[in-house]
1. Here helix-only ellipticity at 222 nm (-39500 (n - 2.57) for each DSSP H run of 4 or more, over all residues; to 500) has been calculated and equals -20000, so which of 1, 2 was it run on?
2. Any idea which of 1, 2 comes out highest on distance in nm of label points 7 Å out along Cα→Cβ at positions 40 and 312?
3. Taking FRET efficiency 1/(1 + (r/R0)^6) of positions 48 and 264 (r between Cβ atoms, R0 = 25 Å, to 0.05) for each of 1, 2, which is largest?
4. Determine which structure produced the value 0.9 for distance in nm of label points 7 Å out along Cα→Cβ at positions 144 and 168, calculated from the coordinates; the candidates are 1, 2.
5. If semi-axes √(5λ) of the Cα gyration tensor in Å computes to 37, 25, 19, which of 1, 2 did it come from?
6. So P(r) over Cα pairs in 5 Å bins from 0, in percent, for residues 96-135 alone, computed for just one structure, reads 5, 22, 24, 24, 19, 6, 0; which one of 1, 2 is that?
7. Of the structures 1, 2, report the one carrying the highest value of mean count of other Cβ atoms within 10 Å over residues 232-239.
Structure 1
Amino acid sequence: MSEEKTPILQVKDLVVKFRVRNKELTAIRSVSLDLYDGETLAIVGESGSGKTVLTKTFTGMLETNGRIPAGRIEFEGRNLLDIKTDKDWEAIRGAKIATVFQDPMTSLNPLKKIGVQITEVIEKHQKLPKEEAKKIALTLMEKVGIKDVGKRFYDYPFQYSGGMRQRIVIAIALACKPRILICDEPTTALDVTIQAQILDLIRFLQKEYGFTTIYITHDLGVVANVADRVAVMYAGQIVEYGSVREIFYDPRHPYTWALISSLPTLARKNEPLFAIPGTPPTLFNEIKGDAFAPRNHYALNIDFEEEPPFFQVSPTHFAKTWLLDSKAPAADPPEAVKLMRKKGKIYAEKLAEASK
């Protein structure tokens, strides 16, 4: 994590709990995170690791049974957790921090024309008259790649394909020129070709509008293509973070090793695809030690007794594993990780040669 830059958003020791069936579930367990202006941060991990819950706290969109008993989220000189009403959140949600969800049909009103849904957002947040809002809406539709916007402006969502609907959701998210765009699995419901188009579109728009992007995903292929930095989440905690090259080519947490080993592109012919054994722990109970320990082939005795701190690998790379302790025995990483390290070394040598 760079020490020279000032974060535009800082999460400090955040805890999020939910009341479920008369029990309390701790979905986020003391998470800290910095987000820098203009970067693309990917938050990765299995389903249920806390990725979406974490980013929902940035826009005040936790479910009604959720609460935040500890922590801070600092943005533009204020603690967002001090905001208590939806009316007060309107100055942040959509206007400063916008979200693109994975299923556009849950974000679009099927009974309203596409153009109306974009102009409503512009009128509300930018306080512009209807005609001016319409001009901006048409421009945004063109920016996100909609053809024949004069006609398509009056269509309903069902008249658009899945990829086109996702483009409209992106247009709506950008209507207020937010500083931060959260993309929550934005390509999950789309086929591979359309996925690539949507990722290219977001990358292009980020350069043009200068916003900061957070991707929430379990797809490491997406991460490799879009991210500057990566935060790996497990059981409500960030367990490793660093630059995209550090996470892919020099991962240090056994959970990150397992995620990389699960990549289909690293599977060997005639061998089964690697799968992480077991299941994540229940977050209804207090977790003792390292949450990943019961599934971790590399677990040490201390992993079952004491939660590891973050160990620094480089100025930008940290991992929450006892394997990095000076007293820990050397651990031989999986073959997939060794292969990725080899690729990273070759890539670095090529860069060095090209720079001569």
Structure 2
Amino acid sequence: MVPSLAKLPLPDESLLESIQVLKALTRAHRFLAELKGVAKTIPNEGILISTLTMQEAKDSSAIENIITTHDELFQVDDLRNEKTNQAAKEVENYRVALRESYRQTKATGLIRVSDILHIQSVIEPNKSGVRKIPGTVIGNAATGEVIYTPPQHPDEINELLGNLVNYINDDELSELDPLIKMAVIHHQFERIHPFYDGNGRTGRIINIIYLVKNDLLDFPILYLSRYIVRSKSEYYRLLQTARDQNDWQSWVLYIIKGIEETASETIVFVNQIRTLILETKQRMRKELPNIYSQELLNNLFFHPYTKVQFVMDQVGVSRITATKYLNQLTEHGFVDRHKIRRTNYFINKPLVGLITQQEEQ
């Protein structure tokens, strides 16, 4: 018989706030506050959200061995095409789930069970919902060994999910620092493992919107997925030692370190984007004053792979005018034209280069 999973809060939660953890928290909060401020220097937050959610979707999916390329992902309008590979479709589903959950949490200030169910249903649109059939186990892919057996009965799973969202939303249940709570919440969600598929990606989205919910960030622009990709074996090892050996400090420190490192890297990336926007703006005003507008500039950064229809929609011009604008931008080297299938894309190569460079670091 599978032992019952204890509800939150954890017993003796105050023990998690060791001197080592408190020192790590100070650093992480400092970088988070700086990132929050830097993000406000971008004139259109949609640019950051669009660019960074794309990167997060790619990295988070890579943890689940769903691998795709930037070329496939930036062609967002073609992702429903049956010729597009399944990996690209799954990554785009993640991106949509992240964007929708962010908007929902900003509107309500809550993360509800229905929100978690919606996230998973977008990531894995098979309408299976919470697990109903016993038999799910977590195993070692290399050896086939069963590492962990999550709760099996749907009533217990739903009860634990209800307890989890109460812990997320009711600050009176725990006085822990929000970043420690985030580590506990992520671990508990992974232990509940409520779905047949999509648990890891759903849990990582909960991390992001939890930071927004607690006003630690205004926009969903800090993602731990790349940090986890780089330390995947350590991530799974510490999940297991917290579960089996009650070593919560190592797990909490791992998550806090991830927040600090990721925030630091994202600050650099946001500053690079801001510099590139300003340089492009100055060049456009000087070289193409007759077509320059803030809307057209935003389009080049909101859609690294833009096209005529995107310019028509975002700038509010006719097809003829949009085509003229993009041709002039191509002639002056602001974008490169590439025909993919039957569509001409106009690629903001410096921005794509920044994104690729960040991925390779």
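Only the coordinates and a few stated rules stand behind these numbers; no lab work does. Being a predicted model, the structure only gives us computed values, none of them experimental. Cβ atoms are built from the backbone, for glycine too; each structure is taken alone.
1. Numbers: 1: -9500; 2: -20000.
Derived from the structure labelled 2.
2. 2
3. Working: 1: 0.70; 2: 0.95.
Across 1, 2, FRET efficiency 1/(1 + (r/R0)^6) of positions 48 and 264 (r between Cβ atoms, R0 = 25 Å, to 0.05) peaks for 2.
4. Working: 1: 0.9; 2: 3.7.
Only one of 1, 2 returns 0.9 for distance in nm of label points 7 Å out along Cα→Cβ at positions 144 and 168, namely 1.
5. 1
6. Details: 1: 5, 22, 24, 24, 19, 6, 0; 2: 6, 23, 28, 19, 13, 6, 3, 1.
Of the structures listed, the value fits 1.
7. Working: 1: 24.6; 2: 15.1.
Ranking 1, 2 on mean count of other Cβ atoms within 10 Å over residues 232-239, first place is 1.
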